[in-house]
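Below: a set of structures, written as structure tokens.
Only the coordinates and a few stated rules stand behind these numbers; no lab work does. Just so it is clear, the structure is predicted and the values come from calculations on it, not from any experiment. Cβ atoms are built from the backbone, for glycine too; each structure is taken alone.
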Structure 1
Amino acid sequence: MKLANWIVTVMFGVCALASGSAWAADSIQIGPLDRVLGKADAPLTVIEYASMTCPHCAKFHENVMPTIKADWIDTGKIKLVYRDLPTPPISMAMGVAMITQCAPKEQYFPILGYLFKAQDRWLSSPDPLSEIKRTVGLAGITPAEVDACLKNTDLSNQLNERAQEGTRLYHVNSTPTLVVNGQLIEGETPYASIKKTLEDAYVAAVKK
């Protein structure tokens, strides 16, 4: 199936950076599309913006995220809010984001991991949708469920709006990006650098 036929309509535009946008660490609102990893009462909230077609995101999830999870999420210090920011090829990134959203919430992060781990295979495949169906099938998502999900234009519009919000509110324009207490950590940043930012933000959060 051609990528253009995955979903009925996908419109995505990166908003111009909004000058003078206000942001506060305690203003993060968890929306219905957000998927959260960690304890609800964790003192520090970190937002991750990523794209399913971004190779840097796949490497970040393979090489850096396990340490962040072990040291910060599993210990109750932070909760991670995952949000999609589709990057080229936009239609494919949006389609895969939609598929993950249609999965049961408890399976969201395992499926995300499967897809990032298999990214090279499905991204380079002449039939990427079939490869993606095989990958999410490991979590019990059927091909029919995938096809139905990709026809959900309301979902694609909501994902698009949330991505534009990331650009408007936080000035995010690349992936992967972590938003930590108003500071952006962009790209495949080494864990040592991320750790220092998290430590400073955590100290500030627990003092409130």
Structure 2
Amino acid sequence: MTRTQRTALLGAAYIATIVAANLATAWVGVIGWPPVEVTAGTLAFGASFVFRDALHEVATKTFGKSRGRAAVFAAIAASSVISALLTYALTDHPQPWRIAAASGIGCLFAEGSDMRVFIWLRERTRAGAWILSNLVAAPIDSVLFLWIAGFPVGGWWAQTAVKFVIGLIVTGLYFLVEKPRKEVTSGDVLRDRLHRASA
């Protein structure tokens, strides 16, 4: 798999987790028992932090720093538009745009902080960069999402804790299944095709 293909796959996974989280929240609302109550999409959204860091990492290696960041912000914008359209089409939520807007704005502000921590730590400790950047981003996203979407902001701590724990689990799984591999470049693909043609 080429880096471009990996970037596309991770971008799709990032968008899918955000859209799934927003749809779950629009359908179900709040889950849990007092005082630990979170929006229904929190479980899926915790995984999105991992896909965001993975997308940022691979896209930066593939396209450079500025385009790598642009890929993440483009995915956030796409997830907001898709969330609004699907919430309108598939749910009875009275304000389908509100959850999508809350998600998009929360992601944008959280990503700004996440990216700074991630870039600062990435060369020092890869695992630490993923974990600590998510620890910084989770409360920012939680507060903004709950406030804009119209949920009680007092539940931000539970929302943050669940996102962070899910993020830790998914990060561990991602690192576990990720194996060192030789990156396939477009030059490798071309050479392989020429070799086959001459054989």
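Computed quantities for the displayed model
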quantity: Comparison of 1, 2 - label where mean count of other Cβ atoms within 10 Å over residues 69-76 is highest; calculated: 2
quantity: Which entry (1, 2) yields the derived value 15 for percent of Cα pairs over 32 Å apart; calculated: 1
quantity: Which entry (1, 2) yields the derived value -0.63, -0.99, -1.46 for log10 I(q)/I(0) by the Debye sum over Cα atoms at q = 0.15, 0.19, 0.24 Å⁻¹, for residues 53-156 alone; calculated: 1
quantity: Answer label among 1, 2 for the case where relative contact order in percent (Cα under 8 Å, 6 or more apart), calculated from the coordinates, equals 35; calculated: 1
quantity: For Rg/Rh (Cα atoms, Kirkwood Rh), for residues 45-92 alone computed as 1.04, the structure of 1, 2 it came from; calculated: 1
quantity: Mean count of other Cβ atoms within 10 Å over residues 37-44 - structure with the largest value, from 1, 2; calculated: 2
quantity: At a computed -28000 (helix-only ellipticity at 222 nm (-39500 (n - 2.57) for each DSSP H run of 4 or more, over all residues; to 500)), which of 1, 2; calculated: 2
quantity: Which of 1, 2 leads on distance in nm of label points 7 Å out along Cα→Cβ at positions 109 and 133, largest value; calculated: 1
quantity: Answer label among 1, 2 for the case where distance in nm of label points 7 Å out along Cα→Cβ at positions 61 and 101, calculated from the coordinates, equals 3.9; calculated: 2
